[in-house]
Structure 1
């Protein structure tokens with residue numbers, strides 16, 4: 001679990017990654033990554049709002065303010081979102 005939070009902690013402001021990319025990097029299921037992030041003990045230290053689905057859509061069930069809360073946080077970092085999907089995901093992907 002700590003490995004997931006270490007990865008999340010290193011996502012820069014204005015950038016995102018995917019559950020699948022983290023899962024591949026840590027040899028874990030993307031669903032397990034989502035479950036771990038849902039229990040994030042410190043969303044300010046571990047910016048789990050910067051993790052999205054591989055198709056650029058915002059996943060259901062964001063633990064800190066729902067989908068709308070995640071979208072607000074991403075937009076505040078300059079990430080363009082339309083219809084709950086990141087516009088030009090490649091531009092923001094690390």
Structure 2
């Protein structure tokens with residue numbers, strides 16, 4: 001995405017017993033994203049559904065490369081093993097709305 005920054009949101013449901021391991025993996029993802037892309041990161045959870053998690057990556061100048069890196073790191077960490085049955089990571093990108 002040239003000249004425009006995007007915000008990347010990744011959401012999924014974690015298997016409760018896997019939450020500590022998932023949290024460690026997310027910390028690794030955040031560290032890599034911050035170091036390589038200079039993005040601000042944060043982890044949110046559902047207010048009424050605490051095992052619904054959302055990773056937030058703000059102001060990514062190259063969101064496509066960021067997504068690729070995250071997918072590679074998740075594959076290397078077998079992130080899918082931390083998810084609730086039938087779940088997968090879903091990514092959405094948002095940019096500033098033009099009035």
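Coordinate-derived values only; no laboratory data. Here the structure is a predicted model, which means the values were calculated and not measured. Cβ atoms are built from the backbone, for glycine too; each structure is taken alone.
Hey, distance in nm of label points 7 Å out along Cα→Cβ at positions 47 and 71 derived from one of 1, 2 reads 3.3; which structure? Write down the numbers at each step before the final one.
Working: 1: 2.0; 2: 3.3.
Clearly, the read-out refers to 2.
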- prompt: Out of 1, 2, which structure matches 84 when volume of the Cα convex hull per residue in Å³ is calculated?
  reply: 1
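Just checking, which of 1, 2 has the largest value of relative contact order in percent (Cα under 8 Å, 6 or more apart)?
Details: 1: 31; 2: 47.
Ranking 1, 2 on relative contact order in percent (Cα under 8 Å, 6 or more apart), first place is 2.
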message: Using FRET efficiency 1/(1 + (r/R0)^6) of positions 15 and 63 (r between Cβ atoms, R0 = 30 Å, to 0.05) for the comparison, can you identify which of 1, 2 gives the largest number?
response: 1
